[in-house]
Structure formats: C-alpha cells, structure tokens
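No lab work stands behind these numbers, since they all come straight from the coordinates. Computed from a predicted model, the values in this text were never measured in an experiment. Cβ atoms are built from the backbone, for glycine too; each structure is taken alone.
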Structure 1
Amino acid sequence: MSADGNERRRRVLLGLSVAVGLALFVIGVRFIVVPQSAARLFGLAGGAASFELHYVIGLRDLWLALTVIGLAVFREWRGLALWLGLGAAVCVGDGAIAASSSARAAPIAFHLASGVLCALLAVACWREARRPSA
C-alpha cells in the first residue's frame, strides 16, 4: 500500500477511535447530569432513590473516554487495540446486564453493536501496530 494509503488508513482509525471516546464522554456526562434518564437509556430497570452509583459510572466513562482519545491522538496503536478489545468485552457484559434488567431490545442492541465495533477497531489497531513504520 502507498504511503498516502497508509496515512489515510491511520487517519480513519484515529477518527473512529476518537469518535468512540467522544461517545463514551457524552454517556458519562449524561450519567452525571441526568442520571435517571441515562440509566433508563442504558437499559436499567426501575429507579434508585439515590444516584451516587450513576455519578461513579459517569466519572468512569469520562476517564475512559479521555484515555481512548489520548491513545488515539498519540497514535498508540497497541494501547488502542488493548483498550478497544477490553471495551468489546465490557460492551457485551453491559448488554447482558441490560437484558437481565429491562430486557428492552434497543439498549441490548446498542451494547452488542458497540461491542462488535470495538472488536473490529481493536483488530484494525493491532494490525496497524504490527505494520512497519513508513
């Protein structure tokens, strides 16, 4: 592949990785600002009286979002592959939690699709890490 093709591929991977981070960042902000609505959209049933756990989830999502954005900006392909690969497993787990909590199809599908996206991006980033630098 030409140098232009390699750079284009890297830009696409970079853009998709940053997009994953931005999506997670928005989810984190929602859990902090409107926790009940975020939990419902996530696929969790019933409302808790207090939202401390939601705030913890929101802060975790912000931290993870900034981590993946940082890895992408610095083009740390192996780090991105690891983050996205583990993220794929977490997404599947979140889908299982949503299924056992509310069993609503949309949140379950969102989590499973997110898991597939993360897995595909993890493989692409791993392949990029193994390519010789041009």
Structure 2
Amino acid sequence: MAMSLSNAEELLFRQVHPSGLNAGCPCSSCFMPSKSDNGQLSVDRSSITTAEGAHERYTRAGRRSAAVFGLSVAEFLACGIPCFEDPTHDHPTLPDNPAHALADFSAHGLSSRRMVAKELKRLAITRGRLFGVS
C-alpha cells in the first residue's frame, strides 16, 4: 500500500498543458483528475525534485507542459484530498519517476471535485507559477 504524504509543507508540482493556460493562469480543470485518471491527480514531490526538474522529466517523455504550479500537502488535505507517494519504476509506458505522487479525489463526486479544483486553482495562482516556458 502506498504511503501517505505526511509533510504538510511539502509542495506538490502540477504540470499545466499549454491549452490549460488562459492569460498565464491555469484553468481549474488542471487541478482535477480526468475520467481516465481513476480519481487520481498526478503530481511530483518537491522533497525529491524541483519544479524545473519535474518539467524536464515530464516533457522528455513527449508530453507538453507550459507551466508548473504547486500546492502543499496541507492545502490538498484542507480540501479533503489525501496525497500518496507513487514512484514509477519499470512501467511499460511511463518513464521512471521517483518523485511521482497522487492526490486522491476518489472520495469526491464530480460536483465536489469541481469545487475542490476551483479552490486548488485559487491557491496555486496565489503561490504563482513555479516554472514555465516563455
């Protein structure tokens, strides 16, 4: 079983696709798992990597990201979203990523997920972009 993240101050980095930015700000949907994510939002841990390092690893795998935003474990928990370590190793389609973690939205229905995503967006914008390409 995955270990729960316990350092409330640790930042979790979220990649934002270019289409998810509007005037430099992320859309709330960037902070909500998609249907194919099984209620789990992928993030990277600041205790293991940097925002720039997370961006490099993500884009090296052929995925697109225009910005990295961050939220603390405490901010996720305040919204009722527990976070768990989920390092990827020897995965058939994903690059190795020891910093990978999951924010678990599975206890929330769609309406609740949308409300949580709006709050997470607000918090992320308040903190500001942590890394991004111009």
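As an exercise: Rg/Rh (Cα atoms, Kirkwood Rh), calculated from one structure in 1, 2, equals 1.05. Which structure is it? Here the read-out was taken from 1. When mean projected area of the Cα convex hull in nm², for residues 64-111 alone is calculated for each of structures 1, 2, structure 2 gives the greatest result.
Each of structures 1, 2 was scored by percent of Cα pairs over 13 Å apart, for residues 24-95 alone; the highest score is held by 2.
Of structures 1, 2, which gives -7500 when helix-only ellipticity at 222 nm (-39500 (n - 2.57) for each DSSP H run of 4 or more, over all residues; to 500) is computed from the coordinates? Label of the source structure: 2. Between structures 1, 2, the greatest calculated value of FRET efficiency 1/(1 + (r/R0)^6) of positions 32 and 88 (r between Cβ atoms, R0 = 25 Å, to 0.05) is seen in 2. Structures 1, 2 were compared on relative contact order in percent (Cα under 8 Å, 6 or more apart), and the highest value belongs to 2.
Among the shown structures 1, 2, from which was the value 16.5 of mean count of other Cβ atoms within 10 Å over residues 56-63 calculated? Computed on structure 1. Distance in nm of label points 7 Å out along Cα→Cβ at positions 80 and 104 computed as 1.5: which structure among 1, 2? Structure 2 accounts for this read-out.
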